Structure 1
Amino acid sequence: MRLYTADTLLTGASAEVIRRGGVLTDGGQIVAAGPSEALQSMGPGAEVVDLGAMTLLPGLIDAHVHLGFDGSPDPVARMRAETDAEQLILMLNSARQLLRAGVTTARDLGARAFLDIAVRDAIARGTADGPRLVTAGRPLTPTGGHCWFMGGECGSADELRRMVRLHHKMGADLIKVMSTGGFMTTGSAPWFAQFTPAELSAVTGEAHRLGKRVAAHAHGKEGIARAVAAGVDTIEHCSFAGPDGEFGSDFDPALAEEIAAAGIFVCPTINVTAPIMRERHGPVLEEVIIGLHQHGVPLIAGTDAGTDNCPHGAYVCGLEAMAEAGLPAREVLEAATLRAARALGVEDRTGSIAPGKDADLIAIRGDPLRDVSALHRIELVVTRGREFIPAPSSPRWTSGPRRR
């Protein structure tokens, strides 16, 4: 058994801040959490890791990543040029970058050849370092549609149903469908809906029959509305991009209320590129996020990591952007932990520090409830009970945790 103690504990299960808190773990699971003094008697002989003046909190969740993209200015070109073996190596490296940033769970929303499933399983077996992965396989898209090069092209409702069943057969955790075009595919218009209502309903109907959730990529208002009507579980981006390509130019408060009423989670994928977007277009994306929040839409944190100029290690920059948009720090943390876990269907295993859940923890210097930027100062990552040291030369080894 191992007992982690720190000056501050945030369990994520409530708003309570526990001073001199601790988390008792056994193997890969949490046994108990609370005031450290009370835990001493529960684990006699346990190895104690005293983190001192740090904050312990749940491992973070990136609800939207692409391990097969490298975060360069042109990640699509690299993906299309690489062999599957080269892609697999890149994806394992991307997973490690996420873990280094404190991400202990990530949802990969688009890879080719079902390579994301291979990476997921390697991490689960302990043969590779990385966060717990929730995988979508190939995104479903029309012939020549957004991200067609990942292999998920479908030309009819029957083909969509068949592709859903293929994903189920291959072991995908969920289904990703491109309800609109996207910015990264030549000839694809993000504001145009790519599927008819009947086609989207075929996807959700078959996926839900098989017990799988559906994530819908949707930028334009019509594609968002069709995704809502089809009963998807999450909407990715939800930027309300108009025919001018500007985020937020087609924002519809009534549609935002429909999303909230349906209980659909939205992952706005705001990330490290937010300052550049703000400089070029103004605070339109931030305004969309606040508009959705004000209408009661449950927001979750996800960065679209791997896409243009968005490296996997820049996860916390996306949380900073959410805070800069006007979301309270506590709301940002919930979007990055327990609420994201609920959206991904893994809340029974992670998202908060509670008995019976997996030992997914991070230790940081600072108070993220006052400033989410403190999440950059990660000293220790624990994923399913396995410790990962983000930077071996960090102060952790001189003034950090003390083991006894």
Structure 2
Amino acid sequence: MSGSAGVVVIGGGVIGASVAYHLAVRGVREVVVLDRAAGPGAGSTGRATGGFRVQFASAIEVRLSLLAREKLRRFADETGGDCGYVPAGYLWVAETAAELTALRDALAVQRANGVDDARELGADEIARVNPALRREPLAGGTYCASDGFIRPLQILDGYRQAAQRLGVRFAWDAPVTGIARGRDGRVVAVRTLREELASGIVVNAAGPWAAQVAALAGIDLPVVPLRRQVAATIPSGVLPATMPMTIYAGDGFHVRVRDGRVLLLLPSPGAADPFAVDVEPAWIDEVAATARARVPVLAGVAIDPAACWAGLYENSPDGHAILGAAPGVPNLYFANGSSGHGVMHAPALGQLLAEIIVDGAARSLDMDALRPDRFTLGAAEHRAELL
């Protein structure tokens, strides 16, 4: 079956839905979203834990978060949905002087870019913000009260449903099998197993599968999938639901409460299969031991293996999103490579890409740090460790 579309968005996760919504609200018509999954939320968006923060060590990430936070606060008015934003705070903990220096450096970047409520904490203040943590060794930390939690699937549903009300069509179980380019190099059509759509504009929002999609157009996109595992305890009330997200700067150990369970994260090596989303029993043992050592009240709270899961980040070489037109293909746009920050930055990225497509340039933020040609030009910013 053949047809046409003004814009084809490849990827129906939270970023693709945000792009589609922001294009439609700007008056772009005949927007079609194609997704390989059987239905909404079956990809990486549904596996995200739902943290939101402005505490980054990079200026562009801070600015994206501030724009996204503004939009999250207006989410119900804009989309009619509920993004679930709860400003429970983010607490970064340093166990060594070197880790504390890194947090201070990041704090300076945050303040220089408009964050006015992040601050440094001493060990005593950390104990007041999160009394469940073992006091030794704590060198200090940083805390931002407006950081907190969001609901990834609710953000996806808000954008998807608002986009549909504006005429956007979502096609599920529609993996893209081909992208045709004309003699001038521009994309002219997108093929799935069931249809071929002639299109004037194509957006790659395929998440961990972005490089595969770009390859269909003959483009090398430096985005790779990276598995991130999440351990969940049995239902427990030993930690309050209002506890801030707590992250240890040295190794990236996370602890938070969601839906009556304690969630534990600890970075681990990727799997042999880059798209694998299994959870390794040995990793569960490791993260549980780390949790018991740092959060003593968890010593008697068992991990529920059936509730543990894994998802995929879409990592770029410098940890920043790739946003804008593909080099040499002016009607193919990338919204990829958010490197674990895609859900929290989706409101901002969708608006910015819509500005680039409709207005010819982003108006809300300077997007130079995210331009797709930065890797070939050697201008990519070095990724800050963990932050």
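Since every read-out is calculated from the coordinates, none of them should be taken as a lab result. Just so it is clear, the model here is predicted, and its values are computed rather than measured. Cβ atoms are built from the backbone, for glycine too; each structure is taken alone.
Any idea which of 1, 2 comes out highest on volume of the Cα convex hull per residue in Å³, for residues 122-169 alone?
Greatest value across 1, 2: structure 2.
If distance in nm of label points 7 Å out along Cα→Cβ at positions 42 and 354 is calculated from each of 1, 2, which structure is the one that comes out at 1.4?
The correct label is 1.
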